[in-house]
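Read-outs throughout are calculated quantities, based only on the coordinates presented, and are distinct from any laboratory measurement. Nothing here was measured: the structure is a model prediction, and the numbers come from that model. Cβ atoms are built from the backbone, for glycine too; each structure is taken alone.
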Structure P
Amino acid sequence: MKLEYKVEGGDFTAAGFASSQIKKILKQLNIDPSVIKRVVIALYEAEVNIVAHAYRGVIKAHIESGGITLTLEDEGPGIPDVEMAMTPGFSTATKAVREMGFGAGMGLPNISENADSFNIETIVGKGTTLTIGIKFK
């Protein structure tokens, strides 16, 4: 099963839509709740990163019998220092984003922690692609 969701930068009212839709589908497929939790945490963090940092993006989910692969591609500033961005607590979120309760600097570390596989490809000034893989046990 292949799914696709568009994400607009700055649209915090829609942040989490893709995560909640995929959660519903995984529940319908009787996926283990502990696996669903990992998928939702990783996807929500990545989805909010697009909303907080990029102009726009797309989320692609590929669900197979053995697991889910999530690909999030955004058009945005890119990540100048991936190693620094993976440091818990590091954030480039604006003051306005932080005042809304986002931008705590735990997004990428949380994604990595909940994924079985995780890859970041980024080009400064162009955008970032995250690939997240989670097995269904």
Structure Q
Amino acid sequence: MKESLKPGIEHELSFKITDQKTVPALYPESEEFQAMPNVFATGYMVGFIEWACIQAVNPHLDWPHEQTVGIHINVSHISATPPGLTVTAKVILRKIDGRKLLFDVKAHDGVDQICRGSHERFVICQEKFNKKVSEKAEPVRIDSR
């Protein structure tokens, strides 16, 4: 982590919503999701918020050696967004506790505020993290042979 990683870092990210980011697209295998409204899915919104937070801190890390992973999300999805509208996330790094980063997050679709809450990320060493994941997956590969 660079010395420039400090509370107060702000970032804004915009993305035009397409049919591929709606509830029916979230799990095409799900009959229930297929019957739901064609609006921005909460699952994709969470990923969008994570993306904004990643972009906020990457310039302040030894990227790609250091990365961040999401460890907690607490957001309210308060308004539906149809395809065609552009959503904009605004994130602020509020607190740093060791390698844990706490963000205030909100998003707007140009008509309504659609999201507000908080998100926590953890700074990892990519190589060590990937090694642990590979070790965890090894029994699965052995069992599936």
Structure R
Amino acid sequence: MKHHLILRVIAKLTIPGILLFGLYVQFHGDYGPGGGFQAGVIFGAGFILYGLVFGLQNLRRVAPASVTTTFIALGVLIFAGVGIASQLLGGNYLDYDVLAADPHAGQHLGILVVELGVGITVAAVMITIFMTFAGRER
């Protein structure tokens, strides 16, 4: 891919915007359309574009398999941890009302943290699947 200069320059310009838009979708998701899954897909697509343009070896340096595997587990633990925290505070599993003194604030906090866990997991799984299939031999 070293001979595709225009593609490499355009990718360097657009990938930060893609990642920034993924963060916007992540944190705007409780107020409007979007959320963890959509943000995870956008964020993962930014890394996949990087791997397609700059090569799989460069992507493996930026996002090693050990890091993506850790993020997969971390996202699931964040999601499950919110449910367990709500149970420990006297509510049902994923009952966000008990997470703060005000039920409305608890709902907001719970949704934000759960969606963050979903976004982390989805992005890491997409990157892992891409690296797995792109790195296999025929």
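Work out the source of 1.3 here, i.e. which of P, Q, R gives that when distance in nm of label points 7 Å out along Cα→Cβ at positions 23 and 71 is computed. For distance in nm of label points 7 Å out along Cα→Cβ at positions 23 and 71, the value 1.3 is produced by structure R.
Which of the displayed structures (P, Q, R) returns the greatest value of distance in nm of label points 7 Å out along Cα→Cβ at positions 15 and 111 on calculation? Can you show the working numbers first?
Values: P: 1.4; Q: 2.0; R: 3.4.
The maximum falls on structure R.
One of P, Q, R was used to calculate Cα extents along the principal axes in Å, giving 60, 30, 19; which? Walk me through the intermediate numbers first.
Values: P: 40, 29, 25; Q: 50, 41, 21; R: 60, 30, 19.
Value 60, 30, 19 for Cα extents along the principal axes in Å corresponds to R out of P, Q, R.
Comparing distance in nm of label points 7 Å out along Cα→Cβ at positions 31 and 95 across structures P, Q, R, which is largest?
Values: P: 4.0; Q: 4.5; R: 3.0.
Largest one: structure Q.
Of structures P, Q, R, which gives -10500 when helix-only ellipticity at 222 nm (-39500 (n - 2.57) for each DSSP H run of 4 or more, over all residues; to 500) is computed from the coordinates? Structure P accounts for this read-out.
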